[in-house]
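Only the coordinates and a few stated rules stand behind these numbers; no lab work does. Keep in mind the model is a prediction, meaning the values are calculated, not measured. Cβ atoms are built from the backbone, for glycine too; each structure is taken alone.
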Structure P
Amino acid sequence: MTISDLRQRGLILFEAISGSRAYGTHLPHSDTDLKGVFILPETEFYGLDYVPQVANETNDEVFYELRRFVELLLKNNPTVLELLGTPPDCVISRHPLFAAFRAEDFLSKLCRQSFAEYAVAQIRKARGLNKKINHPEPPTRKSVLDFCYVTVGAGAQPVQLWLAHHGYSIAQCGLANVPHLTDLYALFVEDKKAPHGYRGLVRDPETSQDVLLSAVPKGQEPVAYLSFNRNGYSTYCRVFREYHEWVKKRNAERYENTVQHGKNYDAKNMLHVFRLLQMAEEIALTGQLHVRRPNRDFLLQIRRGEFEYETLVEQAEALVMRVEAAFAASNLPEAPDKQAAEQLLIRMRQDWYSAASR
């Protein structure tokens, strides 16, 4: 089933322009996002192939089946709640039955989680992006040996520096476990005139994920002890992998915009942080949902990168505290009335199917 099918079959209950054009933060080149609600024909609803959602390939046009729409409303999902607060100039079509849905009937303290906690997650995401931009990982990954150190007196020295200082090669070395001590190894170096067949420190300096142990003849004395910072290596590998996955998957246009404004944060992402937090505070204080934002200029200043990253994060965190306080004192119900929502859903479906059968 496609969105075109929904239109041709007359199954759409509500359709509207959403996103930046509904918020009032759009620019001349902004995309036009569409959201809506549809209802399955009676036979398809009762059959085995329930369709909860239909979207286009880019996912900027999304329509929810009536039941799925109500399920998300009961969770205070921001995207579907915003449909109920769509500005009149963004409404494309609205079936008379859909008028029974009002945002005020679904707003609850769950919005603290669905709006504000999502915004907090975006702040963390912004911090991660800032770190990635300011601390890029080189294209070549470090090796296990970069996390190995050799005891020298009361201190330690990077193993590769230690090897170079003593004129040893990796192939001359052998490692053996030190009982009861995690990631500490006795380091042996064989005499070239009397080799013991040591296996070296790693199997392959570029690809190995661990140090390599050797069989050491009895009576051999270690020349030093080697410590492998395994936790540090594991953390480094995760950060390296995440960084290069981000490079591979990042939105090129948004990244270029981030670099161009020079503030090293995703400006569009930070715009939504403030939008969501401000909407959450309004919901807690007034019990109303305002989709069209009254502070377009401020939000567009964020999008243009006119603020320092640290300033925005500080303001956002202060706004989070205000939102928490507002919901703690709010008279909103803890959650929407599930029974009333279910009755509305049943009644609307019955009315639709009854009209369709005439």
Structure Q
Amino acid sequence: MSVFLGLPVRTAPAARCDCRRCPWYSGADADPVVTIAPVCSGCNADCSYCGCARAETPAVGGPPACASCPIRCGSRTDITAWMSDIGHTLEFDDIRISGVLPPGMPTFIPQVDGSGVTELDAGLRWPAYAVGLRRVFSPHTHGIYPRWRQDATAAQILGLAESTLTVLSGYGEDPLVEAFWTARHRDGLIERIAALRFDLVLAPNYSIYGNWPRAEHLINMRRSLLLAGELADAGIATVPNLYWFRLEDLRRYADWITANPLPAVAVNLQTVRENRNWDTWALPGLCWLAENLPDDLPVILTGLSRRDRVATAVELFGDRLMLVSQNPAQYALHGAVMTPDGRQDLHARIPDAFAASVRYMASLLPHPTLTRGGA
């Protein structure tokens, strides 16, 4: 929020993506009177929402167009409410995230669905396990599932030794993470997460799609960091997720990280399946981050499983790379294992298949296995 003549000015992206009237525009033709924080170089040429339905007459008795639209843009009738929800700014400067990674965190962390983890770990004794947000937080009730409301730690609920590290992988489909954002201040939701004593939380990330307006990108990047900050403020070791659309986004992250040392950064690559998305978005961004992030900053990638992509990530980040993947658990349900030659259907026992795949994935990463953690 800016100040004009001593009074707060509540800023918002300009309606109809009118850059010249937008306080966040950084273009050469930006109006210096209007511009408050130049963080955006202009409209997204690939946006599919330029023909906004707000101009259409809603059906008789139907809701206003903005009420049923999932996209946040300057033309929304409630855009000021959204800007209020994120602190009236699209900058990162006010967000602080402190903390360290827990000692003994392995470079590979298998993600499980939360059931039968004792049996999976019996012959493996792995140092850490992750569980996804949808196994802990319900998109239907917008609260913690009863199983996780016990007076117990995450390790105890999963049936693991207290010495085993637990990670909450806060990623999920858009409806899930949107529900978490809306409910985060209700019924002590963040405090309940803190009470579970996860050793590490990878903060939820809010989507950035290529056909969305630029305002939605900017709002979602800030929301991802804001939520990570709120989790960290609750005493949780939290790693923020980085999502980007343009080079200017990566530069903003790098500047913010330089001024605000973090325990690590994370990138969720679970939806990057097609080579086109990998080649045009993920890989260029990862290359830039590898060159511009602090050399000692751990980087946690979720969703990589292909041997060639893992090898590329190792080449980029070396021994500061950490991976989280649910593939070993998914393959094991079908008696299959991950191997250098790809998936092999061996009809193996689930715990045996799981252990084999976990060891294989760990073998793709620099050693020693245990490399990360603060005092």
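When distance in nm of label points 7 Å out along Cα→Cβ at positions 152 and 344 is calculated for each of P, Q, the greatest value falls to P. So helix-only ellipticity at 222 nm (-39500 (n - 2.57) for each DSSP H run of 4 or more, over all residues; to 500), computed for just one structure, reads -8500; which one of P, Q is that? It traces back to Q. If FRET efficiency 1/(1 + (r/R0)^6) of positions 72 and 184 (r between Cβ atoms, R0 = 35 Å, to 0.05) computes to 1.00, which of P, Q did it come from? It must be structure Q, since only it matches. Of structures P, Q, which gives 100, 50, 41 when Cα extents along the principal axes in Å is computed from the coordinates? Label of the originating structure: P.
Match the computed value -0.64, -0.96 of log10 I(q)/I(0) by the Debye sum over Cα atoms at q = 0.11, 0.17 Å⁻¹, for residues 200-311 alone to one of the structures P, Q, and report its label. Attributed to the structure labelled P.
Which of the displayed structures (P, Q) returns the greatest value of Kirkwood radius over Cα pairs in Å, for residues 232-287 alone on calculation?
Comparing P, Q by Kirkwood radius over Cα pairs in Å, for residues 232-287 alone, the maximum is at P.
When mean count of other Cβ atoms within 10 Å over residues 104-111 is computed for each of P, Q, which one produces 23.2?
Corresponding structure: Q.
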